[in-house]
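Structures follow.
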Structure 1
Amino acid sequence: MWMSADKRRLLAKETAGLPYLKGAAKEVAHRATEIRDQVLEMVFDQFIKPDDAKVDVSTTSRWKRARQLWKSLLTETRATYFIDLAASRYMEWIRTGEAAVLPCTTAEMEASERSMPELQGAASAVARAREIRASVLRYTEELERGLAERGGKAEDRQVLERAREALRRVTDPEWFIKRQPKDAAQIDALVSSLAQGKAS
């Protein structure tokens, strides 16, 4: 991606000293590092320091979402986060703020685990399932926040709470891995089936 020399120096200063990413295999860590560099460059160029100097980016919701993602990009060390991020609709999420299936950072996963049962199984399956579960939980929270802002119906919020309650009963990591949603439509279908008790 083309960037002026001054802007590229600013990017280098912001991203200096980033830790090497952790992955199950060296190839995964290397690919994730490449993805991180690409996403950092794109987000920085288009949202953090856009070329249009007339826009006061600091007052826009778009800029705030970009800063939120930027902080995650600079602090996350788990390779799978970046691989999942590349497959997500993170650019659309920054632009519109609509709920999207973005991967959860390690900190977000740890926060979501406080109210969730411990998953039982092989360590690698448990780790993957925790990521998926945390992403589903965060998506339902974004939907609920959107409902509250728009004055949505109480019944819709109850649907989301029933879905979260159903997630609290699942302890098999393979359940999450088998049902991992790839986009908003799939996660909406999963939330709906959980709320109706059909996702067994």
Structure 2
Amino acid sequence: MHSALLDALRHREQEIFSYLAILVPALGGFMWLLLHLHSAGADKPDVNDDDFFVGTLGVLMLLFLGAAYSLTLGYNFRYVTLQLAKIEHHLKAVNAILRGWPRSPADFKSRYRLLGVPWCAPPEMIRVFWVSFLAGIVGVSAVYWNAPKNPHRCLVIWAGGICFVIGLLGPFWFGCKLRRLICREGNQWH
């Protein structure tokens, strides 16, 4: 079981790459929409305002799902780490876990918080993608805002803002979830 959990940790960081297979074509489609919006010299443009609006909302949703997926993978990574620490404690293999990882319920409580509030941000490799998805939400919203003739600007800014704020506050929600699991353990591993 210990070996299976270690393998699970390796796979968590690699799973985020599978989401890029969806995201890259979506961003490419957004760029195509932007470039063909009100094509110059055409009586009937390739892309009208409504197509661009719907495409932008679709890309924002994919970016939001990417941020949520990153946070979910990060929480799962932390949960597996918690289980590994618990198993290694019972096996008395205190030197097997990495030195930088928490070893007791108290260590987990103190490690995964921000300004005293539970906080469970993804590990570094996954965090890069989480921050990138959040930056993408801001970037797509800003591009839509600055594109010519957009009657739905306020709707896209609201949608982008809501996606960004929920994605940014997600670690607090996962931190509370992790804290509940840790509190069930008490001060010592069961």
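None of the figures in this text is laboratory data; all of them are computed from the coordinates on show. In this text the structure is predicted, and so the values were computed from the model without any measurement. Cβ atoms are built from the backbone, for glycine too; each structure is taken alone.
Quick notes on this one:
- Read-out Rg and Dmax of the Cα atoms in Å, computed value 21.3, 76, structure in 1, 2: 2
- Source structure (of 1, 2) for helix-only ellipticity at 222 nm (-39500 (n - 2.57) for each DSSP H run of 4 or more, over all residues; to 500), computed value -26500: 2
- With relative contact order in percent (Cα under 8 Å, 6 or more apart) derived as 18, matching label from 1, 2: 1
- Which of 1, 2 leads on mean count of other Cβ atoms within 10 Å over residues 73-80, largest value: 2
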